[in-house]
Structures are given as C-alpha cells and as structure tokens.
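What follows is a group of structures, each given as structure tokens.
None of the figures in this text is laboratory data; all of them are computed from the coordinates on show. Computed from a predicted structure; not experimentally measured. Cβ atoms are built from the backbone, for glycine too; each structure is taken alone.
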Structure I
Amino acid sequence: MDFSSLTDTQLIELINRRRRQVLVLSCAYYTYNDNLVSDIEYDKRVHELMEIQDEYPWIADKCVYNDVFKNFDSCGSGYSLPMRDGWVMFKTQQLIKYRDIKK
C-alpha cells in the first residue's frame, strides 16, 4: 500500500489505530477465546501495521504502545502483547458485548 500521500499526523493516527486494533483483537482471541474478525482480516491489519512501521520508523516511535510493537513481527502471534492492559481489556469487553447485543 502507498502511504506517501498521508501527512505525519495521519500516519500517527493510522499506526495508533492499527496497534490498538491488534491489541484488542489479540485480547479477544487469547483471553476470551473469541474472534471479532477473521484470521485473514487480522493478518491484513498486522501486515499493514508492519509495513507502515518499517517505512516510517521515526513516526512509529512517536505512537502509542511503541515499546510493545518495536519488536513485534507479522509472523508471530499477538500472544506476547500486553492483553491485560486496562484499556485493552475494557475495549475488548465493550466490543464483545456490543457484538453480542447486535446478534
């Protein structure tokens, strides 16, 4: 994907969004044994995140959860991510509950 048309602010927002998504999706899968998205969709988001971080490391350094995602790679799973983080747990529970209400 070509990210060259995005501003630094837009890249930061995208990296932050993808990192949070990967955290929440990993938490849902490993903590609650629940898939909020397909494995294909999860992999797509991870690969996009890795691509952006590789292309713009100086911007990725300014983003949330940087210490966690600095050594994260797209071949691994999200099992080693901080799924017990308060925000991650809260957001995951919210999304599972919302999804269940919509069923």
Structure II
Amino acid sequence: MEGDFVSQGDVIIDGEVSGSIQTATALKVGESARIRASIAADSAVVAGIIEGNVSVAGRLELLETSRVVGDIEAKILSVAPGATINGHVSMGHAGKGEDKDDEE
C-alpha cells in the first residue's frame, strides 16, 4: 500500500506500506511487515521493520524481531533483546507533539 493512512481505530499491518500512518488508538506491526513511513499512534507494538520516524503518545513496545531506522518519540519505550534502533530516541513525554513543557 502506498499513500497516507489515517484511522480512528486499531490498525494491524502485516505487509508493505509506504507513506504515512496515523491512528488515534493502537498500531500493531507484524513480523512480516516492512514499513517506509512516518508513524503516529496512541500505542504500538512492533515486530517488523520500520524505516521512518515513530511518534507514540503512550507505550511503544519493540519486540525482538523489530528493526527501526528513524527517530523514536514515546512516553514509555520497551525494547526486547534483539530489537534494533538506528536513530534518536526521546522518551518520557506525551509524543505526537503534545509535550506542554516545550512551550516555555
């Protein structure tokens, strides 16, 4: 799939996606997924490959088979042994541009 994907419900991806993904709730990226997109979600569990920036308002869980090439912004980050991240990681705030401390 190519293009911008916006959802108000849970999203599960097990294929290839290019563009951007935004969901107001949970995102699950399956082990066979290959994503070349910027991602914004309330929470996410990743087992596949993401090439792009990831912004999660709540908890981001990277499973042992996951690989992220891009910057990560999440309030809570869980990284299993074997997962890889190549990019900057920013934690402990709201994600998705909702951090009120940056407005000072």
> helix-only ellipticity at 222 nm (-39500 (n - 2.57) for each DSSP H run of 4 or more, over all residues; to 500) was computed and gave -21000; which structure, I, II, did it come from?
Replying inline: I
>> If relative contact order in percent (Cα under 8 Å, 6 or more apart) computes to 38, which of I, II did it come from?
In response: I
>> Ranked on mean count of other Cβ atoms within 10 Å over residues 36-43, which label among I, II comes first with the largest value?
In response: II
> Cα Rg over 2.2 N^0.38 Å was computed and gave 1.08; which structure, I, II, did it come from?
Replying inline: I
